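There are structures below to look over.
Each value in this text was obtained by applying a stated rule to the coordinates, not by laboratory testing. Owing to the predicted nature of the structure, the values given are computational and were not obtained by experimental measurement. Cβ atoms are built from the backbone, for glycine too; each structure is taken alone.
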Structure 1
Amino acid sequence: NLDLSQGAVSAALLKKAGQLLQDLTWKVSKRKTLADGDAMAVRWSQPTLSCKEVYHTACCRWNSKNATKVLEQIISTCLNMASKSNYGTIAFPVIGTGFLQFPKEVTAEVFFSEVKRFGKRNPRSSLTAVRIVVHGQDEE
């Protein structure tokens, strides 16, 4: 679902960036939805967010078949997209640990293993920093 008012991370981005981000997202997606594991990029040049692109992804619930594989695919796809755009840094929210009910330990392990795998497969990548953003109220 690319309605940015849905989901904590999407809603936070919408609040900070404003309606333009939603409008661009609809334009790029042609109002289609993403399948689980997919990602798409929306170019961003406004000062409201300190980034050049926003990657939108679709993830399944933890109890879905292949949930770990879906999360791996999302992370891998986003890392590859950022590398192909010659970015030096990418930031991820902790995907799946809220409404989708992924165990935090599993999510952390998948993030670290996918970043490590990407680094080994792409030693000359422009990416030099991967940031994982944890919500300020999350104490675990």
Structure 2
Amino acid sequence: MPQEPQQESHLPAPSQAVYGISVAADLAGIGVQTLRLYERHGLLTPARSEGGTRRYSSDDIARLRRITTLAAAGVNLAGIGRILDLEDANATLHSDNDRLRDDNTALRDDNDALRDDNTALRESGGFRTEAAG
């Protein structure tokens, strides 16, 4: 069966800042002034173009939606900031844990291979435990 050609995605990467402030506000379902308020309180730091214009990524839009969900639940801006900080720290810890787990697995595999090599050398007589004299 012939393979269909793969289509390249024309969507920006989640971290690529492409949306202007009014589009970002619309996508998040909030007003531009509310978005600026969130920025002033440090809940969101958009990228800036060379001319200084705010540019928002899909990740920023997701963060804005999280902020609006928390605000709708009655959490004040300081509380939202703390929750977001903890969520970010938790995500970092999970990522670090995954990386360490992978490193541990690789080290265990290396250790097993070295142990196998050591055993093979001992069994072949090619490994001497006392100094030659």
## Note on the structure
Output 2.6 (distance in nm of label points 7 Å out along Cα→Cβ at positions 63 and 103, calculated) maps, among 1, 2, to structure 2
### Task
Work out the source of 63 here, i.e. which of 1, 2 gives that when percent of Cα pairs over 21 Å apart is computed.
2
#### Entry: Computed 13.6 for mean count of other Cβ atoms within 10 Å over residues 23-30 - originating structure among 1, 2
1
### Message
Taking distance in nm of label points 7 Å out along Cα→Cβ at positions 55 and 119 as the criterion, which structure among 1, 2 has the greatest value?
### Response
2
### Query
1, 2: which one has helix-only ellipticity at 222 nm (-39500 (n - 2.57) for each DSSP H run of 4 or more, over all residues; to 500), as calculated, at -20500?
2
### Task
For structures 1, 2, calculate distance in nm of label points 7 Å out along Cα→Cβ at positions 71 and 87 and state which one comes out highest.
1
